[in-house]
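Trainee: The data blocks that follow each hold one structure.
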Structure 1
Amino acid sequence: MFQEIEQIKESYINLQSNNLIDDMTESDTREKLVVPFLKALGFTEDCLYRERPIIRGKAIVDVEVRKNGKTILLVEVKRASVNKLDPHLYQLTSYLSSREEIEWGILTNGKTYILVNKSLKADFNQKKVLDYNIFHKFDKNTLNYFTYNYIFQNKLTHYLKFTRQYEILKSKENKNKVSFSRYYETINKYFQYLEKTIGYRDIKHLNAEDFIQFNKNDILESYKRNKPITKINTIKNRYAHIKNFYDLFEKEKLTDENPFKFNISDKELVDIYGLSLDEEEKEPLTVDEIRCILEGYEITRQPERNKLMFLLCLYCGVMREDLLSLKITDIDTKKKTITFRDKTFVLPQEFINRIENYIFNIRNKEFNSDYFFPRKYRNSTEEPLSISAINTIIKKAESFLADGSNSREVQINPEKIKGMLAKKLFEAGFTLEEIISITGISLGTLSAYINTESIIERAEVKMLDKRHPYRKLFKEF
């Protein structure tokens, strides 16, 4: 498809360089530019019917697209020399309105393509779902939404229609563009996640589990972006944004079901996502508390495996996906190293001994998998342990502390352990650069674990007059 679009661009440039654009009729524009574009999008020649009567013989549409005997799309073509297409939106929307069965239309001059949906509850000039200019920065995702596959087969373009409808409704309710952009970003990201995971599903059939999985996925991705999501308010705001989407659709009678009337308590959010419930700074785990946790794991089903998970989080500050993807080949017992993706840690000999004991005396007797923490799936194939299982194992440490003699309430999850590790490393004299390198926490996020006062107290600025980057400039005064 993309190669064909490049060829259309070359054709347009050739026509322009030969001063032929201004002389092109609508028919010329259609055959030389628009039809090749439609074919590149997956609309075959046998589906394209030229100059068809559309309103009881009173009007002619340039291209009528049919599939299995039914008209599915109208394409209104303007001369290539026409620069502004918006004034012609009324013409296309009136054509669409005259035919009950047709929902989608395209308005074009051969260079810009405007995708229109008549079902949008809006004035005719607001029924634009998307526009695409073949000479703008090449965006494969945008172009996909114009294809036959995206509009009529997998229907992923319908998510874009819903987003556009929300934008129209929200603009009437709230004129604050900054506020709306946050809502729009959430909803757009949610639909993009659904596109990649479950494909198209009517909005009334989405549910709480879809929302939960969306957030779990984005929390994992946030660490890869080095901008970790650590606060419950982020998830609560997202819920409010998507609920507002459904509330508006329900109010306008655009859906008869609202799957976002469920409530998730703060406690449930902690359990599901392992995020911070409040902003209060918690003291890191003490050595005695860590011993208490390790003793608690002794009575669990797989004590050595569970203790290793907890200890790897404690020593390396790793996340769930790191534990999930860890393989036997990532461990070098001779060099005493363990590698998580692109980061290698040197381990104490005692830790290596514990790992070797787990591999040879426990794990290898039950599994024959490349993964360090495997599980047997339904068909007996061996896969890495699931994210939810890792969550449960790490979180179990909270109950061991609660049952201890010096009990205190502490949230324990990989994010919290990473933060505690950062603080303990700082107290042990590690530099901020070293802490960032070890934990992967960004400089901006470190302030959530190490307060600024502590950093200032440690800082001792020496020889500022000789080391200042602008010292040469000041010598000129």
Structure 2
Amino acid sequence: MKADSTFYYVVNGYFANKASTLQSANIYGQSIKEEANFGKDTWGFLEIDDTFYYLSNDVLRYQPIGGSGKDIPISFDYEWDVATLNTRVFEEVWGAFGNSFYDPDMHGQDWQALYDRYLPYAQKARNIGDIADIVNEMIGDVNASHTGFYPRRDSRVAYRSTTYLGIEFEPIELDIKGRMVSFVYPDTRLAQLYRLRPGDILTHIDGIELSHNTSLDSLLADKTGRRIQLRFERDQEPFDAEMKGLSYMELRRLDYAYRIEKRREIVEVQTNGEVGYIHIPGMGYTDYENFTRDLYRDNMDKKALIIDVRGNTGGYVHDSIISLLQKKQYAFSTSRRWRPGPMREPSRVWDRPSIVLVDQHSFSDGEIFPIVYKELKLGKVVGYPSSGAVIGTTEYKLIDGSTMRLPRSGWYRMDGTNMEGNGAVPDIIVENTPNDIIEDYDPQLQRAIDEIMADLENR
């Protein structure tokens, strides 16, 4: 607090995947002003003499109030014996994992005996890669999820990045020069601007003509974000196109958006618009925000809802989503001025039928959600049993810069059943086979549609 009664405080956006900021306000909480923006992935704030010190992506920075942030360079030379260091890393892993693992009985394993078994191998390890294999074998004997050892890099290796076009191709045909397009993601520049379609033939990349032996990966290496000149043929007529190379994550987002939109359209058509569909890819804060947006913006006029957590990568927001599905309307309000008819109270509540989809690729909090949903009898669960990879975990940094995951907290049902190893078991088990995937058919989604429509008819 300043002598003029101005308060300064940090709004930490780390867990919300937002920028952390320095705010100021008077003693009444008024005249709020942003004094500094520290950016995302910042934490560990310390204020000394009107200057804030903090970590940003593991880099120490400082930023005076009203000024800009700068890095604080830290470097020093040191020497070490690789064999001794690797042994110390092994010992640190054993100690940290043994002291932090959520089950003091170590899933029935004798932790000291495992140390004695693997230590001789660690002492003979030639490099950190060997240590990684030995450590993961030792941890693997405990048979738990959310584990893993990620070694330091002893040498710098230059890797070439792969670039993508947002196109899929037919198998190479010897009588065609180039690559025949089999699929184009609809949200790409090639599809929307150039109307690229299956059957078109890619003949040149950046002026280089394609032959049967041309490696597309080589021609597209390290071109992510850069402009790429392409030439296609359609009915033997050439046309040129230009686009920026896509990264792997950009391609994944395109693929995800395409698949989810297809599922949404299937539900819309087969239910005559009566049932909504929302997929939740993870259980982070952004996933929760997206779920509530999709629920209230796109589905509040629906009679029922399909909630799909297949492939969910986990997180921590299952309780927030469950709370939305548990709320009940307790009153309504009216207004002559704002809108005709009664307004629900609370307005943000889903008290209509729903059904949940889960599969063997649902993970961690993506398993807790359908387990709780089923136990609270909020609706049916359809799909395939999940693996039971349910432990609360944190990252631990070791003395040499390697990292590991520490499963610190267990999750249990009310009857005492450990969710680790006992995943979500659907009310109705349906398997999507490899042939279903090849034929682009989703039996699990189809069964969910059939069940929810039958539920609506019986009400």
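Read the figures in this text as sums done on the coordinates, not as results from a lab. In this text the structure is predicted, and so the values were computed from the model without any measurement. Cβ atoms are built from the backbone, for glycine too; each structure is taken alone.
Trainee: Of the structures 1, 2, report the one carrying the highest value of mean count of other Cβ atoms within 10 Å over residues 360-367.
Mentor: 2
Trainee: Of the structures labelled 1, 2, which one yields 2.5 when distance in nm of label points 7 Å out along Cα→Cβ at positions 296 and 440 is computed from its coordinates?
Mentor: The read-out was computed on structure 1.
Trainee: So Rg and Dmax of the Cα atoms in Å, computed for just one structure, reads 29.9, 89; which one of 1, 2 is that?
Mentor: 1
Trainee: For which of 1, 2 does helix-only ellipticity at 222 nm (-39500 (n - 2.57) for each DSSP H run of 4 or more, over all residues; to 500), calculated from the coordinates, equal -14000?
Mentor: Value -14000 for helix-only ellipticity at 222 nm (-39500 (n - 2.57) for each DSSP H run of 4 or more, over all residues; to 500) corresponds to 1 out of 1, 2.
Trainee: Let me ask something additional. Of the structures labelled 1, 2, which one yields 13.9 when mean projected area of the Cα convex hull in nm², for residues 40-255 alone is computed from its coordinates?
Mentor: 1
Trainee: Assign the value 0.25, calculated as FRET efficiency 1/(1 + (r/R0)^6) of positions 160 and 320 (r between Cβ atoms, R0 = 35 Å, to 0.05), to the correct structure from 1, 2.
Mentor: It must be structure 2, since only it matches.
Trainee: Output the label of whichever structure in 1, 2 has the greatest value of mean count of other Cβ atoms within 10 Å over residues 128-135.
Mentor: Structure 2 comes out on top.
Trainee: If mean count of other Cβ atoms within 10 Å over residues 208-215 is calculated from each of 1, 2, which structure is the one that comes out at 11.9?
Mentor: Of the options listed, only 2 reproduces it.
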